[in-house]
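Alright, structures below, take your time with them.
No lab work stands behind these numbers, since they all come straight from the coordinates. Keep in mind the model is a prediction, meaning the values are calculated, not measured.
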Structure I
Amino acid sequence: MLSHKIQKDWKERLKAAVPFGLGQVKPKHFRDMAEVTWKNRDNLGYAWKVLSRGVCDGCALGVAGFHDWTVKGVHLCMTRLNLLRLNTMPELDVRSLEDVSRLASLDNARLRESGRLPYPMLREKGAKGFRRIPWDEAYQRIAKKIRATDPKRWAMFVTSRGVTNEVYYMAQKVARFLGSNNVDNAARLCHAPSTAAMKHAVGVAATTCSYKDWWGTDLIVFFGANPANDQPVTTKYLHQAKRLGAKVALVNPYLEPGMKRYWVPSTLSSALFGTDIADYWFPVSQGGDIAFLYGVLKILIANGWVDENFIGNHTVGLDELKSQISNLKFAELEGRCGLERAAMQEFAELIRDAKTAVLVWSMGITQHAFGGDAVQMILNLGLTKGYVGRDKCGLMPIRGHSSVQGGAEMGAYATVFPDGKPINAQNAAALSTLYGFPVPDWVGLTAPQMIDACACGELDLLYCLGGNFLRTLPEPDYVRQALAKVPIDVHRAD
């Protein structure tokens, strides 16, 4: 059986597989940073201004210059550096848009590197490509179409990277002023299961703790998450948490290379020598998290390794959970999660011994048909141990982009109003009084439903503020065909 704990001998093999040390790391790590400098060589002054005075384009932390608002210290990660070129690149040669067939052979990376769009461009039906139009004409065309369209037949989608809470709030307010609840954002595509499950189980649809709670906790568990790649600035906090004694466990089919060892640019010692992150790895099969956690809870409850005081004072439904677990056999759970009972036992013992812990999950959990159930199982684990409402503890869904959580809370969501209030007649009336104009009380189209509506000819205008459905939704051929049926398709890219 594969050992699920990263034992000393396996760590030696990891070191052999992932070379480190000043002489070996420096060329690779600092070469990447040098490459970023080279790409921005034509606009270095502005690049420095963006880094030293701007906000981070890529993460969900509040950032001002080289410092974030969560903990003290330098804020710098490779994601931010790699996104820098989006701010410094020159305008594209608009002649390349005169015949879009020439662009078909370019991949996404080459298209992005072509440059920034300098002004509004229009492609009319039957035209080979785009032509330039004035801003006034662009606004007039969009406004005229919206005025002539049933509010249920147009929609707005707002993506997350670089979009602030204020933009989300104004987007949803404008949509509702114009009579439509068809306004949605990227949170729908990544963490809708977290929103639903957490709202039901703990009453709040966001993380219950801060990254600060990683410092001093006994255990940090990542379920279906790869923060070294998706939220790289968090590795700064993991580096410090490890120094303070925290253990890190991964529940993931794949041992992410960055979670084995990572070089944190904003921490000198790690930038030079690297940081070992993972202490334990539990390689569940894809979609096997629910079965794995059922087995862990079965062991915890059978041995009395739960927080009876917390459960009795702050939770409901334990008897139902126990009844459900009692009907499950370990042989069945082993088959579904791809791990033997010994792995569940080892993980249960980690939980037993951790007086404090933060349970973290991301899109490896949520982007399944049963994502809500998987989130609920993580919440069950945290609640049975009382890992909520205390320092150094928490239930933490992590998003991949700046302000994606804020988008939902600001109300840029087809199924809720601002502050997560359900869309119904009572809440619509209250919001109408607050806003000073009628707010519709019907539930809008979610992002995937917008595409289906396009395919069926049920949308006359789709306004996308950022985002690329061809990259974020499955079945890109279907998405392409659906978008081609919309009379006016507006793409706003800042």
Structure II
Amino acid sequence: MKPFHTIAVPHKDILEGNLTMDVFAADLWEVNKDKGPDEYRDADLFFKKTYMTEGLKSLLDIVEKRLKGTGGHSVIQIQTPFGGGKTHALIAMLHKAESWGAKTVVFVGDKVKTGSKAEDFDTPWKIMEYQLTGKVNKFKSPIPPGGEQIKELLEQYKPTLILIDEFIPYLNIADSVKVEKSTLTSLILSFMHTLTNVVSEMPGVSLVFTTTPSNPYNRTPRGQEIVSDLQNITARKEIIKTPVDDHEITAVIRQRLFAEVNKDAAKKIISEFIKYCEKENILPAGVEPSDYRDKFIESYPFTPEVIDVLYHRWGSYPDFQRTRGVLRLLSLVIHSLKGDNISYISVADFDLGNQDIRQELLKHIGQEFNGIIAGDITDYDAGAKKVDTSLGGAYQGLKLGTRSATTIFMYSFSGGAETGATTTDIKRLSTTVENPSSVIAEVLDQLKTKHLGYLQYGDEKYFFQNQPNLLLILRKKWKTSSPKILSTWRKSC
């Protein structure tokens, strides 16, 4: 079968290894200043690599109608968890504003100037006057302007699109700054109340701001109160939109990572894989072959489990940038495999010996797993590698011990309750269509009873933990005691 990268052709930056996090970190402030990576700054390239989701289409349509005075909602809150496409949607609007003939005001809370005193802050009203007029005369004070003052300014520059991003971290900082008997955060929230009222009365003006369901920067009661206050202030006027639905994430990822996909060639590979899985009875429980085939066609060159495990399991960690984190990790995986002759990518193909890939994972689960990965999976004398070489000659080159252990590792972590891989999962993802999946049963037996010190088994699932298993405990005792202890335990497994 053909290598995946000749069927799903990666974008040039992926092949060349231009994989720094800023390539995937959408920055509205930098784009507004015509800076940053080309894929965000250049409108044509931006839309070429952007999958136009139903949510994004809807957002652009609403804002365009509002700016043209033909309908549309006046105030829009874009609310998603971390990495859910909020900033990407604002950049799309910023690029479209030029063709709509609209002036723009861009406020990014973690980029503007702050300080210990209110006078040090670039307040939203100060930024608004400066970006529309080129100077700050009337809105210098830390006391926000009234509704008529705001309306007078906006009337001169309609149509006007106001975009606010990363507002919560800004409000957290401003909350510690006193202004007379109030705080700067209270005054900013008061300004937002006034601004939403003014915007709602002015066709040709649209306000779009982003937030998250909670306060990821300040998890104290006060931090949550700030989020609640902001949402309550704007709730009367706003609609809440989500730019990316879960079922669209696969298309978003593929559009960003691959320049083109030969769907006919992909379908041929997928059909062979489905036939193999049916013959071996290793499709996911309760999933029809046709449904699995459809998901695989959408996710190719990745098996559907790659997206599911990263987006839903790893993506459930609070600090995992869901879309951005998945893109960064998969770009590293693609780059590491570009010379390999494999026809699709499963979680078993993730090279945990690659430090870039490993560190992307460790920053969410803890550095204590660094040694566990090395000792059980990747070092030259790791337990998984001993299994690789212990199998019969027909299987030794397939690295089935390493592939099985890698699959289990990728399934082992989640910000929620779901962890672990079933034997069927491991068979489907770790073997190849040219070989019987039954060999994985022997692989798992060796991994569990002879070689891996941190592999656990429970509820019919395999998973890694940072606590040693009984095998490792007995192995340590064996060094100072009798070999019979370890032998007795293996026979009981």
Structure III
Amino acid sequence: MRHNYLGLFLAALLAGVSSLSAQNSMTIKEGAERVKYNPMVFGAFLEHFDNQVYGGVFSPGSPLSDEDGFRKDVIEAVKELKVPIVRWPGGCFVSGYHWKDAVGPDRQSVWDKAWQVEDPNTFGTDEFVKWCHKVGCEPFICTNAGTGTMEEMSDWVEYCNQTVGKFARQRAANGSPEPFNVKYWSIGNENWGRHELGEKSAEEWGPLVAESAKLMLSADKNIKLFAAALPASYWTLPLLEKAGYLLDFVSIHGYWVPHDISKDPTTYLTCMMRTDGPENSISNTIGILEEAKVDDRIKIAFDEWNLRGWYHPGIGDLKNGYNYAARRENDIPSTYTMADAIFSACFLNTCLRHADVVDIACISPITNTRGPIFVHPEGIVRRTSFYAMKMYSNDLLPYYVPTTNSVGKLVSGDQSTGVLDILLTSDEAGRKYVCSISNKDPERAVPLTIDFKGMGVKTPKKVSARILSGKSALDYNDIGEERVKPYDTTLTVKDGAVTIPAHSVTFLFIE
């Protein structure tokens, strides 16, 4: 399954590229308090789109599936990532989804109005919760605020969490006498957009969220509530004015390389120029929370994120229809290069630098389409972003340490970005440190001077490192060919500086 775009990429890779030299340094901010971040930022998203669910996590009859129809290799891979929370069932899908059609023994397939295909409804609430239990993550349910009703949302909470009443009895009859205790619930998905079924105006949205929240909290007062938001005042300020007193999170989304029309992979350097985008989205949203005076209690959930938007030509063009076959073009392995790994690292760095307000983030999606795990009938491929995410969820220490970073610029045409993206974490005692450094330069290693003294550490001669890279910035993983995988090594420290390999995500282990 080797699709070779290297010829197209290599010509453009270095075109118009330069690194502006600078003394790259990381210095610990004196007197700044460390922040314990929420590991929920390593969460994921799963939607009924193409082969993410059916043929992804759920394949009854496959020799690789367990007795419940769940792919065992996918479960193990998700466990490798230590995914703490998964958002489901959409996404755009949820705005035409009626959960009651997909519980109990008598299920009927339905026409999915969002993605214009038939959904068999064999993977519903009970299956999702059971899968989450096998994976070891929290289920996060997004409700239908498009074509659904407020009462339908509340009934769903009752089905999952109540111990008495009609829907609790229905859950018990369906094989689960004990409540699921689903804690995380989102009201709607991207209801601000023309692409969404049941699109709402800013004036409509706040009152709908408030009344939905009242009903849902009446079913379980202990749930955490989210609402579809934007990093834009026109939408999110009216939402907070009407419903903010009932919410725990605002949900924002981000895809920085749109691919809905063209499937051609964006050049590596263009991807690198997008690595500052998440900072803009988070900073804008923080400003809105501060303006609404709710920043002390409402957090940000970046519950859909990825470098690349999904390729689904025809979305929104209901008169002419969709190109169904084209959706599978999302799974071309050569698309997912070191650009995806480095962008993922930069995204997570940004969330962790705002650990006081960004509490949850969900890679979109977890399987197939643009996800870190590609699932095929004979097995799985761990894409480059998989290994970046695995390093973050497994190797970082639990406290973000504020630093002042001075780095040179990577320039492409009239755009530029910092050539390095740096994050420092520590243990509770401040005796051990893990420093994550992404070098965006496609071909040049970059030295970084590190503030060992500020860590209370004698400057070493060598430092242990874990490095994710490839022979080129365009390397990718494919069926039977894993070119990009972390390796352990030691790096020399010269005059307090460590040289970071080109196009890499590098972790330094310091104590």
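Of structures I, II, III, which gives 43, 33, 25 when Cα extents along the principal axes in Å, for residues 293-412 alone is computed from the coordinates?
Values: I: 43, 33, 25; II: 40, 37, 23; III: 49, 37, 34.
Derived from the structure labelled I.
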One of I, II, III was used to calculate semi-axes √(5λ) of the Cα gyration tensor in Å, yielding 38, 26, 22; that structure is III
